[in-house]
Structure I
Amino acid sequence: MKLQLKAYDLKLKHTFTISRVSIDVQPSLIVVLTGDGFTGYGAATANPYYNITVPIMIANLNKIKLLIESSGTETPEEFWIKMHPYLKEDLFSLCALDMAYTDLYARKRKQKLYEYWNYSIKDNPLTNYTIGIASVEKMVKKMKELPWPIYKIKLGTKEDIEIITELRKHTKAVFRVDANCGWGIEETINNAVILKELGVEFIEQPLKADNWIGHKEVFKHTVLPIIADESCITEEDITKCHNHFHGVNIKLMKCGGLTPARRMLEEAKKLGLKTMVGCMTESTVGISAIAHLLPQLDYVDMDGALLLEEDIATGVTLNYGKVSYADHDGTGVVLL
């Protein structure tokens, strides 16, 4: 098996702002694994919140290049277990590697990934489209630029209720709200009452990640479902989120790839938690991998590639929230 690492700077259509950062360019790494005449692709992005850069990921993967290239017969689960000890401090790299290997494994079997997992795609949820923090005028303009059935609105400002009130005047779409740790306990409980009236479906991560007393308080008193994001990183966090959140948003890069994400989804379902997978601002490489998990999800946020000025791959396509799979096996990705 041969390993290749490709670095990209993905330019965004618009400046993307959440409660703690704004970006115009997203540095990204694509992992390419080739073996037996087949190629698999995986992706991860730089992330300052988790102190991850593309050079760090390249260095960490090159350290174990010989181990990676001497592999190839293991199942994706076995391969992940083999690689985890070397990349447990860099789960973003592990994600890209796991994604590429899982893609390659399915392609060798001439199956789409959802077929390899034996998932039925007949009831796939629709994805939302994310509107980053900006002036209300710019946010309205972005919605009009891309009419969509569900919008996820990034909040965490002093004018959050005013923003949603104004946006509601311009669309009948379902709203989801993501405060990215920007609110307090009472603020969340009070905002939920108003936001419910404004057609908001749920609130994502209103409080700081480690405020477990606050999460419990909000969980007991909110009129809207609360979905964990920054509080749900790795597998052990699923049980912690039980009785503190109504659901979990799993990010492949944060947890270390498709393999642990599937275990987390299974555990969340056992505990009665709503299941969601979210994306970063990323290319179709990562988005296509997420798409094969759709049969396991209640909600999905896989719009990352739609935010790019120019994509670096083809794969799944999105039309008014609905995913269409590529003709190719595995995740269906082809690098441009």
Structure II
Amino acid sequence: MLKLQGECRVITDTAAGNQRQALALAEQLKVPFRHVVLEPRAPWSWLAPRLTVGCRLALPASQHPLFAPPWPQLAIGCGRAAALFTRLLRSLSDGRCYAVQILDPRIDPAHWDMVITPQHDDVAGSNVLQPLGSLNSVDDAWLADGRESCPQFAELPQPRVGVLLGGPRKGIALDADYARQLASRLLERQRCEGGSLLVLASRRTPPTLIETFRDALNGLPGLVWAGRDDGRNPYPGVLGWADRLVVTPDSVNMLSEACAVGCPVQTFTTSALPAKIERFHHGLREAGLLQDLDAPALSARRPPLRETTAIALELCERIRHRQGHA
């Protein structure tokens, strides 16, 4: 898709969600890339990406060569820590490195060549692209690979309901009471329509939620997966085989990936959501991509939410435009 004379460098911290978004964009560009994980020391970690003075000292000596010539032609970062380093590469290279930052850097987007941040972050600028959800790799081929990796799910009774559990965040309390209410509603529906429940925890899911679901779903067709002790992560297989997905309301990444599948997606809330998350949910509902767990099924299917390809195409056009004026 894009021809680069220099290196493409993907920069993230250790957060799985940040890595998934940055890597998804790089893979969609179909260019060779190098993924580096960078975590600044304090005080740069506290003030990223604002504090740039002396920021080479934020990294161990072994990573200093990353910020010396030859410069990468393209750098893609995701998260505030990465934003410090994509900003630095653009400055040190005198603009020869095209710097792309995913997620709101919380300072003027003009410090980067392109900023990609969801609509609910409400960031504006001529160099800002605003998808509805987060970038991801979910497409027909990814889902087919997921089904192939978990052929045993084909034997489960339908409807196969995937349940994606996130974790508490500011303004959203996913606690034991929430887990009991969600499990109760899922069980009630399973008793009415049959099928199976495939429950996946994330790194942020508290143990109390996991144990609540293990107890509640014991003996039912399906699974509860919470980590390596439960075997290989079946996430791609669950999305690939799901007839319906139920996602806790906290995670923009999980909801975006669920809405990219093409099956009905539902969520369960017990109280008002924080303003940003509420705007995101509203956007998904307006697009016909999300409904409440207790709502009747949607009367018509909507196209899945797959925005990464369009973002990659726009990025290619902007880089080519710059190359043509170089």
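Read-outs: derived from the displayed coordinates by stated rules, not from any lab. Since this is a predicted model, take the numbers as computed values, not measurements. Cβ atoms are built from the backbone, for glycine too; each structure is taken alone.
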Out of I, II, choose the structure whose coordinates give FRET efficiency 1/(1 + (r/R0)^6) of positions 43 and 227 (r between Cβ atoms, R0 = 41 Å, to 0.05) equal to 0.95 when calculated. I
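Can you rank I, II by FRET efficiency 1/(1 + (r/R0)^6) of positions 107 and 147 (r between Cβ atoms, R0 = 35 Å, to 0.05) and just name the one with the largest value?
Details: I: 0.50; II: 0.25.
Across I, II, FRET efficiency 1/(1 + (r/R0)^6) of positions 107 and 147 (r between Cβ atoms, R0 = 35 Å, to 0.05) peaks for I.
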From which structure (I, II) was mean count of other Cβ atoms within 10 Å over residues 35-42 calculated, if the value obtained is 19.4? I
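If you work out mean projected area of the Cα convex hull in nm² for I, II, which one comes out largest?
Numbers: I: 15.4; II: 17.6.
Max of mean projected area of the Cα convex hull in nm²: II.
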